[in-house]
1. Comparing I, II, where is relative contact order in percent (Cα under 8 Å, 6 or more apart) highest?
2. Can you say which of I, II returns 13.6 when mean count of other Cβ atoms within 10 Å over residues 67-74 is computed?
3. Comparing distance in nm of label points 7 Å out along Cα→Cβ at positions 187 and 219 across I, II, which is largest?
4. Using mean projected area of the Cα convex hull in nm², single out the structure from I, II with the greatest value.
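What follows is calculated from the coordinates using simple rules that are stated; it is not laboratory data. Every value quoted in this text rests on a predicted model; they were computed, and no experiment measured them. Cβ atoms are built from the backbone, for glycine too; each structure is taken alone.
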Structure I
Amino acid sequence: MLELKHISFAVPEEGKDTVKEILKDINLTIDDRQFVAVTGPNGGGKSTLAKILVGIEKPTSGQILYNGQDITDMSITDRARLGIGFAFQQPVRFKGITVKDLITLAAGDKISTSSACEYLSEVGLCARDYINREVNASLSGGELKRIEIATILARKTSLSIFDEPEAGIDLWSFSNLIRIFEKLHQDANGSIMIISHQERILNIADRIIVIADGRVLESDEKDAILPRLLDRSMECRFQK
């Protein structure tokens, strides 16, 4: 279980003696094996929240508990050891490292080529074509995202956080991502948090959290929130 208690985050404003509040008194609980989608307008604090959860940023105030343990001041490495995984909006490229190397590092132990290939197959990639390729600029955004998901599968994370996984990928790759997330939710023993604006991703979540202006506006089961979000979206379209 993940618990956020009164999490706030502020940064100094450039050229001023004031600070800008990015997150404002966030209180959330994410249960085990729950699939949560976080949505809301751009600039509302969603990606900052994800970075705070994995330890890239530290909150200005508040407390983060993971399975009852205070991880507020823990490093990225220590949180990863506890089973918290993060997939960036723009996956990192590693020149000189092969796909097999990356999956092996994620697994935390030596694994066979056939085992690494199984993870690639699970995310819809032909292992024969990818296993020995470098994780560099020759790979498309969709390929990188699926390889990154394969590393999370190999790590067997208990909390997997994805920051806008649909960004920059084609429609075919996006359709495959939906299938992958559905299977990940079905098979995984841990929780999933996805930051997204996409209706198809929101529709497969158990719960939706709406964040705007650094605050949690709504947090409820998908069936209670999604119809309202869709109605608002249609209203905005007609008003334009």
Structure II
Amino acid sequence: MKEEQLRERLLRFERESRHLTKDSNERKVIEEVFDRATLWAINRLLSNGQLEYLNGVVNTGKEARVYWGVAGDGSPRAVKIYLTASAEFKKRLRYIAGDRRFARIPSSTRDIVNLWVQKEYKNLQLAEAAGIRVPKPFAFNENVLITEYIGVPPGHAPIYAEVQVDEADYRWTMKMVKTLYRKAGLVHADLSEFNIFKLEDYRVLFDMGSAVLTTHPESRELLLRDVTNLVRFFKRRGIYERAPEEIVESIIP
């Protein structure tokens, strides 16, 4: 597919999306999403069979936009496109520095974003291999990441913050934090009620870009922050077992 045709198709989906407003700032962001390098990255994913076509936007954020993609077999895919012009990534260097997998930290924002996508893909692989329910990673290219679609498109699965939670959710979540640390060798580092999906019969951790190896110099501090966020959330919902510091002590061997 030619670049001009791809851009027009994606912009058309954006215009039709319920997330798109008439605000000029929103239109500026759309142009940033579909810059030349991103279009080439999407085109390569289309060409190598990872995607058959791309539908409209599902979710938006300061750092990325998630689209509903479709694979060759008709199954849905979540296509996460990181904004290469986002200033947010300058604040995220602490999650890359100290990671032995990435010896050299790039200087340009675009290169940092591309490294972040690679990091998220590898983190998802590690978590999945450890038996943790995360969106299955399929492919990445530059600032574009393709994973399993959680929920029924064009919507997305509800998150903890949007639904009722119970003690079973609490136990599962704390077990996953422990499994993530001990079996995957990771700390999520940005875990809260806003990045755990809850469907009728299962739950899913997502947004794994911030996750750091347990060998990272700040891993314990980040683990405590994750657990504190979760304890605070569940306590507001009437579920409390023990203090965050005690939970962290039980996780770290």
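1. Comparing I, II by relative contact order in percent (Cα under 8 Å, 6 or more apart), the maximum is at I.
2. Numbers: I: 13.6; II: 16.5.
That value comes from structure I.
3. Going through I, II one by one, distance in nm of label points 7 Å out along Cα→Cβ at positions 187 and 219 is largest in I.
4. I
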